[in-house]
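So, here come the structures, one by one.
No value in this document is a laboratory result; all are computed from the given coordinates. The structure presented is a predicted model; accordingly, all values stated were derived computationally and were not measured.
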Structure I
Amino acid sequence: MNKKETQEYVDEAIHNKLYSKIQHHEFELMHYFKNRHKGLAGIDNEQISDLARGYIRNLRVWREIQELITTQKQLK
């Protein structure tokens with residue numbers, strides 16, 4: 001594997017990991033919002049709200065990371 005192929009592999013792996021992490025947080029966030037009034041696993045509404053807010057924060061972080069990586073690639 002030459003240097004160019006290695007760099008392409010690394011770029012693709014980074015893209016896939018970012019996509020996977022963002023999709024995970026979006027799925028979890030949707031799950032907690034859809035079921036926020038049902039009482040999930042015996043936890044109360046306040047705890048569900050805290051979980052949803054945590055996923056919102058994490059989703060913002062991962063989207064910011066994705067934006068930074070994308071703009072860095074465009075600068076080269």
Structure II
Amino acid sequence: MPAERNEDGVITNAKDLTVDDVVGNRVLCPGCHDKVFQAWPEGWDAHAAYRCSGARGTTEAERKTSFKHQWQYLFR
């Protein structure tokens with residue numbers, strides 16, 4: 001499936017893509033669909049730990065683990 005981009009050039013369908021499609025690109029968070037990563041995956045850990053509504057867990061570590069597990073195919 002090809003990358004879908006919004007009017008700002010942000011990839012909006014990361015969950016349907018591969019790591020090669022998203023790395024280094026502007027990507028809408030696949031978990032919460034709110035945050036735009038300026039260069040995927042930079043900043044994912046802080047976002048997952050504190051803000052992402054798609055990350056599960058009660059501690060920062062649990063939330064980061066949850067996020068990385070859900071979207072592991074988008075990481076190298």
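To which of I, II does the computed value -7500 (helix-only ellipticity at 222 nm (-39500 (n - 2.57) for each DSSP H run of 4 or more, over all residues; to 500)) belong?
It traces back to II.
Who wins on relative contact order in percent (Cα under 8 Å, 6 or more apart) among I, II, i.e. which is largest?
Result for relative contact order in percent (Cα under 8 Å, 6 or more apart) over I, II: largest is I.
I have 1.20 for Rg/Rh (Cα atoms, Kirkwood Rh), calculated from one of the structures I, II. Which structure is it?
Among I, II, the structure yielding 1.20 for Rg/Rh (Cα atoms, Kirkwood Rh) is I.
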